[in-house]
Structure P
Amino acid sequence: MRPALLWHIFSVEARKRMSYRADFWINSLGGIAVSFSVFWAITHAMFSSSGKTEIAGYSVSGMLLYYIFASLTGRVVQSNEVELAASQDIYDGSLSRYLLYPVPYAAVKYAQQAGGLAPQILQMIVFGIAALLLIGIPDEIHITSGTVAMYVLSLAMANLLHYLLLLPIQAVAFWADNVWSLVVASRFATSLLGGLLLPLDMFPPWSRPILDALPFAYLYSLPVRVLLGRASMAEWATGLAIAAGWCLLFSFVIRWIWRRGNLQYTGVGI
């Protein structure tokens, strides 16, 4: 492993993503304005139709903050720009040049992904603070320096877990020409079962042990709940341990699939 090389890849990717600042901020402002409008309409329609002032422990403002921070967290966790990068490298033969690197392919791609997250992290900080100032902090939300620190660690773990979860799916490209449908299916499953589409507190009580045992809850739900002060330190530590266990499992799966896939790889490309 060459840490210096991985750091160089990280820094180059970060500088490349931040090159077009005006375009970045214009697109970001437009996207967040549309997302905020959608979240506002959904949240108020939900409370109006139910006739309740509180749903799953969230007030209107609390639910709106959950959706906003879940969306911002998802931008960092998902890294949509590289979610098909490995499958594309396999399909067009670009993987061949990475096989010459003195570091594993998975490490190189993760360094690229991490470097590309710099704009998303900046966006999350700016728009997150703006949302708190605009909406305010309701009584059920408790954001402190401690919850922010716990959130940062949860976010780093969630990003790694999502990367390791998605890489075996992309490795199917060793045997299939197109894995786009598998990636889309996994995106929907992680969004629904991970708390991106709606808080997991709204799921039936009998389903919570199942959701907690799966890796998806630690992608979006746990980081956001930790940030908003709705998860205890014990729950946070347990969640990180479970997520780390899933990362270890997916690492072995990736190694096994990659070893078998390399036997099929010809490097010819399209």
Structure Q
Amino acid sequence: MNPKIFNKKRCFITLLLLFSGWVQAELVTEEIQYEVDGESFTGYLAYDDRIEGQRPGILLVHEWWGHNDYVRRRAELLAKLGYTAFALDMYGSGKQADHPERANEFMEAVMANIDSAERRFRAAHNILREHPSVDPDQTAAFGYCFGGAVVLHMARQGEDLDAVISYHGMLGTESPAAEGDVTAKVRVFTGAADPMVPPEQVQAFEEEMRSAGVDYKLQSYPGAVHGFTNPDADEKGAAFDMPLAYDAEADADSWRKTLRFLDVVFD
């Protein structure tokens, strides 16, 4: 599909979804079981089968809680806008945490073997690119919380992505990008009041991106804390006495900026 035609169609679908209320995309959703290094993983694919031809594909990487309904809802939102979205699984089939200690165990197990983590990401990226509805030369990756750290790491590794977007993700790294390493355009949305992503981490990240010559922008939301895009954050924050909270204004603004960014990237 001609990218300009696709963008016009996607913008039209966006307007209908936002203003008419009654228009619903005819979504196709499916769980996809796949293996990496002999371990089973469960991803979630969503796309609108009324759109003919190939369209950009978007990977989504879940929060530290694991592959759950939240990341699937985000995949469906993108599918309604005309993309094919694949919510991957970084932990393994059935591994979802209902307590921060368990979530931290899952996250640390992944990050302790970064080579394995990269293989898990790339396996999912290949599944997305090989889907008949996807233009394999037009892909992006979104990450939330832990997922934000994952997609930024893959960008630093030079993964073949057009765009990488991190929402309330960790920005620190033990392997900063050098000039020329990052080919993706990078956008970061973070909470200015997020103790998990303190100002010194933000400053170091921006210095890293500038030194590496990355096309990047960082948006910091005053008063926003961790998990600000997730409506479930309030409940979890209260239950575990953690600095987690939904911020409707920051969520809406980051989403609007995301969609405008994708229009430019996939033009």
Item checked: For 15.6 (mean projected area of the Cα convex hull in nm², calculated) the corresponding structure among P, Q -> P
Check: Which of the displayed structures (P, Q) returns the greatest value of relative contact order in percent (Cα under 8 Å, 6 or more apart) on calculation?
Finding: P
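One of P, Q was used to compute distance in nm of label points 7 Å out along Cα→Cβ at positions 226 and 242, and the result was 0.6. Which label is that?
Only structure Q yields this read-out.
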Margin query: Given -23000 as the derived value for helix-only ellipticity at 222 nm (-39500 (n - 2.57) for each DSSP H run of 4 or more, over all residues; to 500), which of the supplied structures P, Q does it correspond to?
Written below: P
Check: Thinking of P, Q, which structure, once mean count of other Cβ atoms within 10 Å over residues 114-121 is computed, gives back 19.2?
Finding: P
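Read the figures in this text as sums done on the coordinates, not as results from a lab. Predicted, not measured: the structure shown is a model, and the values here were computed from it. Cβ atoms are built from the backbone, for glycine too; each structure is taken alone.
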